[in-house]
1. For FRET efficiency 1/(1 + (r/R0)^6) of positions 38 and 54 (r between Cβ atoms, R0 = 30 Å, to 0.05), which of the structures 1, 2 scores highest?
2. A value of 15 was derived for percent of Cα pairs over 27 Å apart; which structure in 1, 2 was it taken from?
3. Which one of 1, 2 has helix-only ellipticity at 222 nm (-39500 (n - 2.57) for each DSSP H run of 4 or more, over all residues; to 500), as calculated from the coordinates, equal to -2500?
4. For structures 1, 2, calculate distance in nm of label points 7 Å out along Cα→Cβ at positions 22 and 126 and state which one comes out highest.
5. For structures 1, 2, calculate relative contact order in percent (Cα under 8 Å, 6 or more apart) and state which one comes out highest.
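Each reported figure results from applying straightforward, stated rules to the coordinates on display, with no laboratory input. Quantities reported herein were computed from a predicted structural model and do not represent experimental measurements. Cβ atoms are built from the backbone, for glycine too; each structure is taken alone.
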Structure 1
């Protein structure tokens, strides 16, 4: 399985348009080579370098396994968004304090999960992923604010 985030290469700086300094728009995410036995896909974006510990920016789940592209504003009828650490449902991009660059991981999980309720928070979702992940992959970008 592979995840690609359009607009920047793995390990490179995330463009401002995907951050709080720009339009804060969700980048296009492509997922390929999903295992045949996957029932759904989960995508999580997080910053492990946040001052108070790992900060979740985006949770998307109930994604059908044959969905290979998530565009800004795309809403598949089955897809749900969780509550990020800003307290919002959906995507909020990088917005670190001034200082050293932070790493932002986009992770895709192929799971055996059938259907989860809307508006999940990270901890209950992580608990479900522990027993249902078939395969996972990641893509990383960096960002600093000044």
Structure 2
């Protein structure tokens, strides 16, 4: 069976009751919809990133009443209550920072500085102690009002 990957290898692994961290320190969390998988992801974020993830989640939830949540591709995703609108923001752990992805970030004012190979996408890299809550909240409110990305 050389060159084949078993289906079991694709499932999230747990060691000692904790999710395995993938390269870059991102928790491997099973795909799921709703609050529980997002909170499991946040709890598994390593070190200072867990508190940051909890704060990002709280800011998004406060800025967008009825926000829809999911974990896809080992990252929390957020969308407006109407599922047909898609997703507007996500975040992902790396060794030294947390990368926030605004799927229609080029339309935000001012646009986040991190560029993507996709014209509409903009990134915000947050290092320890660097979250500008007011700017982040303003971006979240703007992003939630735009058409989301369907995935």
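1. Of structures 1, 2, the maximum of FRET efficiency 1/(1 + (r/R0)^6) of positions 38 and 54 (r between Cβ atoms, R0 = 30 Å, to 0.05) occurs in 2.
2. This figure was derived from 1.
3. Numbers: 1: -2500; 2: -8000.
Source structure for this number: 1.
4. Evaluating distance in nm of label points 7 Å out along Cα→Cβ at positions 22 and 126 on every structure, the highest lands on 1.
5. For this comparison of relative contact order in percent (Cα under 8 Å, 6 or more apart), the top structure is 1.
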